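Got some structures for you, see below.
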Structure P
Amino acid sequence: MTILFQQQWDEWHTAHEKRRADPHGFLAITSLNWLNESPQRFDDAPGSWSTGPSGVVVSLADGEELVVDGVAVTGTHQFAPLAERADIAVGWGKVVIEIARRGGFDVIRPRDPSSPVLAGYTGTSAYPADEKWVVPGYFTPYESPRPTPVGSVSEGIEHVYESPGTVSFSVGGDELSLIAFNGATPGSLFVLFTDATSGLTTYAANRSLFIAPPGPDGSVTLDFNRATNLPCAYTEFATCPLPPAGNKLPVAIEAGELKPQ
């Protein structure tokens, strides 16, 4: 392994850990609250919350206020309807209230920098970085993107992701393939998967891997050293998707992040 490869991995993992430990990141979540048409109050958020076809509504009592788009609001406030997997953040002192739509339901999740989970977080170990786990592959697009339903760590919730195609590659002589989803940046992809290490040395439910945009010939690179845990590996207040049925690899991917201790 070259010194440069190790240095680049160290820099990547340090940056990833910094994002994970953000004061208002998912480690700071203190509850997951599912909204319906009946107003509800929660111990770790101000106001009474409900939702309906016109969006989420909060009714704040005397002396309560939220900061929405930099403006203090009191009384009753109506939020616009959210698209699936969309979210907004509003302020309540040092706490950020996340308002989100997951699996067809509206939720709120307070994010408190003094969360015990965040305060107790000491980092995530990983397999030693190894260039043998930088694997060449090939992206095969579908004729048209396919809506792909997947399960969730939250019982009764189903997520639907748009899959543009599959990624094929080889590990130890085994020809493998994963259903890919559109990534966060234009042209990029990501895959959710489990493998023979899942539940043993790595998190049982899922791991995620970002893949840079395919080349003109469809070539891609899967750097399994950068396979990461999703929020559900750390908090019960996550709604993470599970891998598609076809993304259960029969081989051991001994690379990337280990399960939290």
Structure Q
Amino acid sequence: MRLANATAISLAASTLPMNMAAAQTGSVQTGNAPAGNRDAAPLGARLQGVQHFGVTVQNMDRAFEFYTEVLGGTEVMRDGDFQGVPVHYTLLTGEEIIANETGVNPRTIAVPDLAGGTQRLDVRFVQFDNVVIELLQYRDADQPQGSGDSFAEPREHMSPAYPRSMHICFYIRDNVDFNKFIQDLEAECARRGMTQVKANRSIKVMTEEERRAAPVTANTLKIAEGKSNCWSLIYCKGPEGEQLEFVQALGPVKQTFAEAKMKRERLIAAG
């Protein structure tokens, strides 16, 4: 059992960099608050915001290459070979209960055997300007870290309309040609053999050939009315089939988000 690693995985969130914007505005407390200072406060007042987003991947090296070399993130840390009863039930209690109550083999619902060490968990953290992304891979113990096969097969149907679906959204800079960014992203990923990286189009396409042949202006959708005026976006699949989004917020909608952020900072400062 690697109990030390079980502790390390729980400590990772508390030791990684906090949201940079919050730190710069002073809206996040640093250091240790006196005992009981926050414990009776509303739950929201006891949080420092979102620390990271996690995505389970099929191939760790490929995913890490995409988020660092293609999208420009930087490695925070990596750890792995997590196994043992504490880490297993920390991560998988709910799934174990479901398997037990329904009388199915846990493996058939993609529950790895971290408790017995048949499978292991590896993690890598990647820092972007204002958020950390955690890459996780569950693998059989005899598979090498990084390049080994994942324990479970990836799900074939990954529509964002499924309940419980989540996605990672990247923010395009104001002075970047968004359509060209998507064009360059797909070209770079194709060059690297990341064949699953495919952005949607904002016009009707019914075949992969039609998607590739669509005009570059269809690489993004720009909203020009309502509360989302000047919000541009496109959905895209990542190298592991994960759901990504890229957005660019200009003009009125950018101001809306800026005002909401300032309002929250004032509320936190007043509390």
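Every number in this text was worked out from the coordinates using simple rules, so none of it is lab data. These numbers were taken from a predicted model, which means no experiment stands behind them. Cβ atoms are built from the backbone, for glycine too; each structure is taken alone.
When mean count of other Cβ atoms within 10 Å over residues 128-135 is computed across structures P, Q, the figure 15.0 traces back to P. Taking 21.8 as the value of mean count of other Cβ atoms within 10 Å over residues 120-127 derived from one of the structures shown (P, Q), identify that structure. Derived from Q, not from the others. Computing helix-only ellipticity at 222 nm (-39500 (n - 2.57) for each DSSP H run of 4 or more, over all residues; to 500) across structures P, Q gives -9500 for structure Q. Hey, distance in nm of label points 7 Å out along Cα→Cβ at positions 56 and 152 derived from one of P, Q reads 1.3; which structure? Of the structures listed, the value fits P. Each of structures P, Q was scored by mean count of other Cβ atoms within 10 Å over residues 160-167; the highest score is held by P. Source structure of the calculated read-out (mean projected area of the Cα convex hull in nm², 15.7) within P, Q: P.
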